[in-house]
Structure I
Amino acid sequence: MLSHVQTRVFPFIKQINGKNSTFAEYMADAVFIIPKPTLIVEAVTIIDDLYKEIEKEMQAGQTFHDTQGDMYEFFLSEISTSGKNGQFRTPRHIIKLMCELISPKLGETIGDPACGTGGFLLGAYQCILTQHTSRQHITTDEDGFERGFGDKLTDKRLWTELRENTFFGYDFDTTMVRIGLMNLMLHGITNPNIKRIDTLSKKYNEDNHYDVLLANPPFKGSIDKGDINENFSLKTTKTELLFVNRIINSLKIGGRASVIVPDG
């Protein structure tokens, strides 16, 4: 089984969205590192059990993407609790508050310049879905999120716009890009727009582009002066100031942002 997963299954997963997809691009150099056949057997058994639970949830009216997405978010929370990559994950109740404050709408362009696991983009997506869900189909999860599946969106063109042209995320860490891509894919955004780039650098040039920005950037750091985007008005290397400058520059006229900053 180990050989089969390593040589057949894992390469298939790396290109599950197609050879030319964003996901395939960032999974190209991913390495399969599970060393023991017993671990593979255990993992497959767990996945089989999980899918039995998913079938039960679907019979009870829960959508497939909601259930598998919830499981993925649980795994991310466990990683955060154990201290691995936890600094990249904003608690869901904070995401909920910020999405409620900003109230993203269908048709708006929504971004996160330091997206990590994609939590803000996912929160905005779920917020928009709920806005277009009949009241009787809306449920509330354990974090207080109202959840809907967008039954009022009957035009396929609106679904295409929402899932392919609405959400954009960026992160400088390849692992975070992979995690963010998978997070959105498992929640139904099949071809997410998440890219590896430092949005403070000269390589990033999307000014006056977004209606909405949500972010919890990695503050209290610094960047090499030679790498800083020349369009910034602030003459500093402190990331806590540069990210504010980035967010202001990236918003359209009349755009709005909900951002965590280190000092009020």
Structure II
Amino acid sequence: MLEHQSIVGYCLELLEPISPTAQFNSALEQHDTLYQTAELATLDMDDPIERIHFVLDFYYTQSIFGLPNAPVQAKDYDLVSALNTHTAASSVLAIILADLFSAARLNAHPIIAKHKVLVRIELEENQYVFIEASTGTSLEWSEVKEYLNIKDKKQAQIELPDAQTVGMLLLSMYKTALMDKGLFAKALEVVDLIISHEPDNPYERRDRGFVLQQLNCDSFAVDDYKFFIEQCPADPLAQIIKLQLDDISNNTSSIH
């Protein structure tokens, strides 16, 4: 990641290898326009609250970013699609929103817990604003703890993910949505991309094994499944996958 590169810029860089060129270039242009507008329009705004209100109005009212009208689809977890259509799942909306707050000279970060994402803005030491991105509304601390299912942490103790963590989460959510919708060819592209960055992640290797099996590439799934079993022998799924490996071996033997 380049120094001073935005989180969205980094995530787009990750997605480039699996994105159609025309759509990717359009998303880059959209991001540049959004980022520069938020940056330039707030240059003379000294009050951080004024900058927050500007970005929220620019994002939700002027640019009309929001949730899809229909049930969430796999494409709603694709950042490239989100920037082009201004429609996305709430977690993707949060990542773009945090990026625009940063453009407006606000110390903003997406915060993540179990695939739920909020935006945290630090105003002063121990003074924070939390934004829920599907609506753009601010949350009280008690609501934040309930939303993220955290109990003992204080506001300043919430872990702030770096760009790489956000990027991997974004890819993982996209992959999961593709798998849930049965779009296994695209899911294979995404999980291959994740594994190129995290080759020893046993859960991603397990998921790739599953995707390969759905694409009738059982023999290629074996190595990924074996890796998962070796790395996570106590995982309840490991025993189930062992049985699947026996079936794959039997099928392969019968073919020969």
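The value 0.90 for FRET efficiency 1/(1 + (r/R0)^6) of positions 54 and 214 (r between Cβ atoms, R0 = 41 Å, to 0.05) was derived from one model only; which of I, II is it? Only structure I yields this read-out. Looking at structures I, II, which one was helix-only ellipticity at 222 nm (-39500 (n - 2.57) for each DSSP H run of 4 or more, over all residues; to 500) calculated from, given that it came out as -13000? Going through each structure in turn, the value belongs to I. Looking at structures I, II, which one was semi-axes √(5λ) of the Cα gyration tensor in Å calculated from, given that it came out as 31, 25, 17? Going through each structure in turn, the value belongs to I.
On mean count of other Cβ atoms within 10 Å over residues 46-53, which of the structures labelled I, II is highest?
Once mean count of other Cβ atoms within 10 Å over residues 46-53 is tallied for I, II, the winner is II.
Structures compared: I, II; top value of distance in nm of label points 7 Å out along Cα→Cβ at positions 126 and 190, i.e. the largest, recorded for II. For relative contact order in percent (Cα under 8 Å, 6 or more apart), the highest value in the series I, II is held by structure I. Taking FRET efficiency 1/(1 + (r/R0)^6) of positions 158 and 174 (r between Cβ atoms, R0 = 35 Å, to 0.05) as the criterion, the highest value among I, II goes to II. One of I, II was used to compute distance in nm of label points 7 Å out along Cα→Cβ at positions 94 and 110, and the result was 0.9. Which label is that? Structure of origin is II.
Bear in mind that the values in this text are calculations on the coordinates, not laboratory data. If you're wondering where the values come from, they're calculated on a predicted model, not measured in any experiment. Cβ atoms are built from the backbone, for glycine too; each structure is taken alone.
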